[in-house]
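Only the coordinates and a few stated rules stand behind these numbers; no lab work does. The shown structure was predicted, so the numbers you read here are calculated from the model rather than taken from an experiment. Cβ atoms are built from the backbone, for glycine too; each structure is taken alone.
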Structure 1
Amino acid sequence: MRTPSRPPLDGLRKRLEKSRADGGSRPRDGFLRETFVLPRRDARLKAREWFDRWPKQAYWTEIESWFERPGDVIEFTMRRLPAAD
């Protein structure tokens, strides 16, 4: 009995290269993300600006992650849907 030969991997290789070139490390969940590094007061204002501009109920806006850095600086990532449904 003959063992089947391996399928060509050129198509897979091309898709991987294209994905990596397009920034394949980004999550593919449909959310838009932006990361900020601001003093605490400015971080609160920026988050409030996002919630006012893109309401949570329509865009699922949220603070995805945040870290307190030295010097009372906050690094945080905001995420939202690109459009309201």
Structure 2
Amino acid sequence: MDKAQKATIKQDYQLHNTDTGSSEVQVALVTKRIESLTEHLKTHRKDHSSRYGLIKMVSARRRLLNYLKSRDDARYQALIKRLNIRR
């Protein structure tokens, strides 16, 4: 993922103009990385170190989502619906 893709994701999910680190932005960025790594692992099935990294990313996203749910359930519901994350 290059800087331009990161910038567009940040613009799509930010809460205000200078927001770069809110839970929504972080979850969206991690989700994009998870999707790209999943595509990589479909062709490289024996890449176990990348699979381990994928598991760590999914866990990090889970923790961020749990935090967001504890703070504001409406924002959490809107985010998982927008990202098509099943929970």
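Side notes on the structure shown:
- Identity of the structure behind 0.15 (criterion: FRET efficiency 1/(1 + (r/R0)^6) of positions 9 and 41 (r between Cβ atoms, R0 = 41 Å, to 0.05), calculated), options 1, 2: 1
- Highest-scoring label, criterion being distance in nm of label points 7 Å out along Cα→Cβ at positions 49 and 73, among 1, 2: 2
- Among 1, 2, structure where helix-only ellipticity at 222 nm (-39500 (n - 2.57) for each DSSP H run of 4 or more, over all residues; to 500) as derived comes to -10500: 1
- For Rg/Rh (Cα atoms, Kirkwood Rh), for residues 17-64 alone computed as 1.10, the structure of 1, 2 it came from: 1
- Origin of the derived value 15, 30, 22, 15, 9, 6, 2, 0 (P(r) over Cα pairs in 10 Å bins from 0, in percent; candidates 1, 2): 1
- Taking distance in nm of label points 7 Å out along Cα→Cβ at positions 1 and 57 as the criterion, the highest value among 1, 2 goes to 1.
- Computed 24 for relative contact order in percent (Cα under 8 Å, 6 or more apart) - originating structure among 1, 2: 2
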